[in-house]
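What follows draws every value from the coordinates through simple rules; no lab data is involved. No experiment lies behind these values; they were computed from the predicted model shown. Cβ atoms are built from the backbone, for glycine too; each structure is taken alone.
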Structure P
Amino acid sequence: MFTATSRRQGVSLLLAVVAALGLQSASAQPAWPDKPVRLVITTPPGGPVDTLARVLGEAVSRQVKQPVVVESRPGASGAIALGYVMKQPADGYTLLITANASFSLIPLVRTMPNNKLDDFSYVGQLVYTPNVFVVPAASPAKTLKELVALGKPGSKLNYGMMAGVPHHLDIERFKKETGADFLMVPYPGGAPIVTALLGGQVDMTLFNAPLFAEQAKAGKLRVLATTAKSRLATMPDVPTLREAGFTDLKLSEGTSYSLVAPAGMPKALADRIYQQFTAAAKDPEVRKRLEAAGFELQPADGTALRAELQEESRDNAAMVKALNIKLSE
């Protein structure tokens with residue numbers, strides 16, 4: 001027969017066993033990180049994504065006392081980088097920073113083997129950056145309306161663009177709604193587009209604002225308008241679309257960038273990495289550097305990010321069909 005004392009002793013013993021098992025389980029979990037972390041990007045060095053990855057990588061490295069190495073693998077609309085990351089272990093040591101369009105738009109306009117939603121684990125959304133219309137300093141277009149006038153059918157003007165990104169969709173919509181006619185010249189990333197603008201190889205682009213801040217300030221490029229709802233702190237003289245006279249033109253405000261990993265990453269590890277990167281981004285000095293580069297914090301955890309990508313995919317599918325956009329393989 002059990003007495004009250006024996007029952008208490010039994011309960012105490014059970015609690016001790018549970019606690020011991022919990023400690024054993026916690027101690028069995030490997031520390032992250034205990035070796036260098038690779039942070040892969042889909043674009044060439046020198047562009048906005050490279051800047052973002054390096055600023056955040058340096059900050060996270062200081063916090064976790066391990067190197068965070070930025071690795072550029074551009075090409076094929078991001079397929080090279082995505083394919084590489086997808087094949088790595090889901091242990092937190094190979095991560096990818098990329099635009100949300102890698103999952104919500106590019107698969108709609110190009111056959112890709114490795115950017116289905118289930119091919120990756122979603123760590124979280126990090127930042128957002130607005131887009132701007134840009135022309136060379138020597139362009140006769142001083143305003144966006146003047147650019148439209150120059151781009152009348154038969155003008156043979158062109159624009160530099162990464163194929164399949166949101167601003168590619170936006171320029172095609174811009175052309176359709178304004179009647180302007182620009183021929184697309186494809187580039188693997190933003191930095192080569194800047195070089196082409198400076199060299200006069202392309203007549204205009206619509207791309208991430210941080211990419212052009214330095215050259216615009218030096219007078220080597222001219223920014224005609226931003227797609228953001230309000231003027232940018234880094235480019236206060238640049239009008240919004242509404243201020244530029246395009247009150248009915250609806251384009252995406254900018255580009256969101258997120259952190260993803262190979263499929264199968266445990267949620268606890270993904271959450272930990274997300275918390276580490278968002279904590280780094282919120283550091284006052286780091287945030288100041290990001291804002292100076294034209295980025296604004298836009299955090300969302302992995303669950304919210306996946307839901308957002310699904311919604312964006314549905315919206316983009318309707319736009320791609322309406323604009324009849326399909327890229328070559």
Structure Q
Amino acid sequence: MLILISWPFNNRAYTRLGIDTLEANKVEFKILNLFELLYPESKECSFDRIVHENEITIQSLWELKNYFKKDKIILNYLNIKRKTLKVFLLLSAFRVNYISISNMPIPSKKNQKLKILNFFLHESKYGAVVQRKEEYPFSRRTKFIYIHSIDYDTMIRFERKSQDRIVKENYIVFLDQNLPFHLDFKRNNTKPYVTAEKYYTSLNNYFDYLEKKLNKKVVIASHPNSDGKKYFNKICIKDNTINLIKYSDSVLIHCSTALSFAIIYNKPISMIVTDEIVSSKMQIFNKFLSKELAIPMINIDKSREINFVESNENFLQYKSKYITQSSYIDLLSMEILLNNLKYREEK
């Protein structure tokens with residue numbers, strides 16, 4: 001089995017890719033990492049990485065094509081965009097049968113350009129998906145296997161182990177995205193949506209107001225790449241987002257995909273933005289998400305409104321569209337995929 005990825009391999013990727021499941025099932029595999037091939041300008045950036053004996057760093061398309069053999073199962077975690085198009089063209093040129101994995105769907109408008117482009121690409125033989133998307137070359141011949149989102153898999157792993165709550169008192173949790181310093185901006189050489197000084201001042205002032213008004217602490221579920229030092233007098237906890245959400249009273253978000261945990265655990269949600277966010281491209285996604293969940297956006301630079309929306313029919317529809325619609329509610333996505341592939345081979 002070959003696994004195509006385009007990001008630095010780290011501990012999060014280890015579980016997100018289901019490598020632990022492959023190892024437990026004694027599946028032979030290689031991870032073909034295309035990060036340096038597709039994003040050479042990011043080589044000098046500091047990324048959290050781990051070394052895996054089965055990871056191979058691909059430096060050229062010529063090197064990549066040598067791995068494309070008909071007897072290999074290829075799991076493709078790349079979606080179609082300008083940087084990755086050459087890989088899809090290579091897959092098409094060699095008529096490679098591959099499985100596209102879509103386990104991180106986000107609310108977005110349909111992209112007609114991608115839909116047209118798919119007509120000219122060799123389609124995925126299988127699609128292991130939460131929902132069918134234009135970001136992958138699917139066709140009427142593609143056979144679909146319904147899996148879970150990354151966050152639902154994280155929930156299964158969390159619930160399989162007995163884990164006590166970290167924060168003992170009642171609290172509200174904010175899902176930090178490290179917006180002023182997110183590595184995606186460095187990787188894509190783009191300007192961050194917000195400036196650190198304005199952004200953290202707005203958040204700290206609003207959090208202080210909430211704590212006084214509701215008599216509850218605001219706890220920060222820190223982004224993996226955040227140091228948390230910009231939040232004044234707040235408890236900041238890294239790498240335990242699901243625990244913090246499960247045991248919280250309610251959840252504060254911008255448009256973090258981790259809000260899936262709040263949906264899964266039926267938590268009241270409040271969506272906050274700032275003037276800078278409203279003026280950025282990020283607001284397009286905010287509006288789409290706000291509409292999907294029927295949650296009003298509160299601009300904390302202009303209002304001190306407090307509005308946590310309880311779980312409702314919109315939340316259930318969101319779960320079905322973007323988190324899971326698989327009937328295998330207790331199995332990890334890689335377990336579902338391996339079971340399906342084994343069944344299809346036996347037939």
Structure R
Amino acid sequence: MQGFRLGPIDLGVSWKLLMSSAIKSLKFPSLPRVTCDRCWMATCGYFEERAKCCTIYPIIPNFLMGEIVERGQSEGAQDRVVQDWLRGGRMGPMFSETPPLLAQRYDKERYKDRKKVPACPLLGQDGRCTIYEQRPYACLAFQCSYPPNREIIAFWFGLSSYLIMLSYLVGEFLMEEMGMERAKYRELWQSLTDESEAWEADGLRMKASFASALWQGQDPEAFVRACFAYLVAHKDDLHLRIEVYRRRTLRERLPKLGRWTLEREQALARGWSAPVACAPASAFWAMVQKGEYVFFQDNDWTVGEVEGFLLFLHERMMAVYAENPSLAGE
């Protein structure tokens with residue numbers, strides 16, 4: 001199975017399996033393909049030429065880590081993530097974990113001089129991403145090819161918010177499907193006064209005792225492989241499984257946050273169906289129009305609802321391009 005292309009973006013197998021057919025079939029104007037060879041932001045001096053926008057320490061969800069291990073792309077990416085993340089004490093059962101020392105280094109340089117921020121550790125010697133199709137949401141979310149138009153920006157930030165939602169939701173869903181206790185996982189992190197307590201003194205490797213408790217007896221490499229294999233094995237009803245899980249967890253979470261309303265209760269009681277374009281909820285709409293991501297903790301909607309929002313935003317974006325072909329360079 002191969003990945004696919006969504007407008008100017010190349011995506012891997014996991015994203016292909018997780019996105020609904022309505023999203024995957026979206027049409028785009030003739031936009032420039034986003035590649036490292038076409039980085040105008042490096043040309044104009046905003047980014048350093050080799051690293052370009054690849055100046056974060058990647059946070060990789062379990063299913064993408066499994067795809068990398070199964071299908072490693074280039075320059076030994078497979079061996080690097082196995083050694084540095086899975087066996088190097090930098091991977092949790094939901095996401096890869098960023099060592100505090102590296103997080104401080106990346107953040108410190110980012111605020112001092114963007115051009116001096118360390119490059120992503122998964123860049124190859126040629127300055128290209130070694131896991132390009134499996135890159136996580138933070139990398140996909142940086143979409144630099146759109147013109148400064150509110151409707152176009154709203155779509156791309158809506159798409160980014162959708163990918164963020166899938167990353168957290170599916171990572172959590174797979175933990176449960178693999179027999180892990182979500183509550184135990186959360187309690188472990190919440191028990192810390194400071195996150196650094198989970199790491200060795202060098203700030204680069206998770207303490208063996210903490211990692212062992214986090215993994216609940218499972219082998220990290222076998223676990224992430226199983227996560228990716230689950231997506232492939234259940235491709236025919238994967239969307240339904242995830243939607244059912246999402247509705248169940250929303251029923252658990254929203255009352256605790258004081259955000260449970262009759263409207264949400266009725267929406268969650270409706271049967272699942274293919275997404276249709278609908279105006280975004282006001283909170284979602286306000287954020288993406290301002291060029292802000294809707295992060296998972298602020299997302300109170302089902303997968304189908306967010307996909308409906310995205311279809312609506314896509315219609316508005318395409319209307320802008322239809323009225324102004326020059327925005328697409330046509």
### Given 2.0 for distance in nm of label points 7 Å out along Cα→Cβ at positions 202 and 250, calculated: source structure among P, Q, R
Q
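For which of P, Q, R does percent of Cα pairs over 37 Å apart, calculated from the coordinates, equal 17?
Details: P: 24; Q: 21; R: 17.
For percent of Cα pairs over 37 Å apart, the value 17 is produced by structure R.
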#### Entry: Parent structure of the calculated result -9500, given that helix-only ellipticity at 222 nm (-39500 (n - 2.57) for each DSSP H run of 4 or more, over all residues; to 500) is the read-out and P, Q, R the choices
Q
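Given a value of 1.5 for distance in nm of label points 7 Å out along Cα→Cβ at positions 90 and 258, calculated from one of P, Q, R, which structure does it belong to?
Details: P: 1.5; Q: 3.4; R: 4.0.
The correct label is P.
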